[in-house]
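Before anything else, here is the set of structures, which you'll find just below.
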Structure 1
Amino acid sequence: MAPTKTRTIRLRAFVPASPEKVFKAISEPDLLSRWLLDRANLVPRKGGQYAFTWDGGPTHEGTVLEFIPGKRLAISWQWPGMEKLLVTKLGFSVQPKKGGTIVTLTHSGFPKQERWVELYGGAIHGWTYFLMNLKSFVSQGHDLRSSYDW
């Protein structure tokens with residue numbers, strides 16, 4: 001088997017809530033703004049467009065690559081200013097589990113080159129942080145974000 005030329009982040013968390021509730025939190029703009037970002041637009045269908053904005057930070061824009069209601073959302077993920085250099089794929093999926101839901105975050109397409117190591121490591125840190133905040137928000141209604149975090 002040939003070695004892969006890219007890296008992938010895979011994170012999972014158990015959320016003590018229904019798959020429907022978790023999926024809404026990862027796919028509905030008004031709920032995304034309560035645990036992930038400040039403003040969101042998302043057309044929930046394959047080929048739809050999205051824009052995710054962090055106040056004082058970047059706006060990520062791209063295309064919905066996959067949308068299976070109640071199960072999976074995948075989008076193209078680009079960093080502002082680097083659109084021609086690096087396009088990755090970010091996906092969330094939900095799976096029922098006794099007493100709740102397993103949510104899986106997959107972010108793929110990071111080149112295995114030295115120039116992308118810092119971005120890849122930062123993405124691991126960021127997605128771990130936000131996945132735990134998703135769990136807190138969905139299960140307890142509590143957004144853990146603070147302006148002191150960054």
Structure 2
Amino acid sequence: MAEVFIYNLSGINLNEEKLKQVCLNVLKQEKREGSVDIYLVGRGKMRNLNKVFHRKNAITDVLSFPENEKVFILQKKTAEGKENFLGEVFVCPARVRKNSRKLNLDFEAEILKTALHGILHLMGYTHDDEKEAAEMKAKERKYIQI
């Protein structure tokens with residue numbers, strides 16, 4: 001069984017149920033069983049995570065930490081007792097909003113796409129080269145339309 005848990009620590013108001021359903025659908029379509037924790041965090045927390053884990057002193061829109069990395073950044077207890085824990089996805093709504101304004105995109109659609117991108121990373125998809133990036137982009141387009 002696939003499960004998605006949303007922890008909105010950002011104070012931003014958005015349709016968390018829709019976010020959860022989009023993420024559950026990705027897990028279902030990818031035939032993945034297990035649970036994912038999605039954290040919506042502020043700029044300061046995202047900058048700190050990026051600095052600590054990627055040595056980049058910058059705010060990013062999404063970071064993913066697969067279960068095998070054993071990070072459990074905010075609440076290790078959230079993973080305890082969960083069967084087949086796949087990992088954590090951190091999304092910074094403030095950064096997503098900035099990106100969506102810059103590109104003239106719908107904010108809520110961009111949040112969904114960003115979280116979906118993070119989940120795909122948990123499943124091993126990357127964009128390290130052109131072929132992988134194209135495959136990941138195609139998956140994003142497919143799942144955002146379902």
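Read the figures in this text as sums done on the coordinates, not as results from a lab. Because the structure is predicted, anything quoted here is derived from the model rather than measured. Cβ atoms are built from the backbone, for glycine too; each structure is taken alone.
When percent of Cα pairs over 21 Å apart is calculated for each of structures 1, 2, structure 1 gives the greatest result. Can you spot which of 1, 2 the value -15500 was calculated from, given it is helix-only ellipticity at 222 nm (-39500 (n - 2.57) for each DSSP H run of 4 or more, over all residues; to 500)? Structure of origin is 2. Structures 1, 2 were shown, and distance in nm of label points 7 Å out along Cα→Cβ at positions 38 and 110 at 1.7 was computed from 2. When distance in nm of label points 7 Å out along Cα→Cβ at positions 30 and 54 is calculated for each of 1, 2, the greatest value falls to 1.
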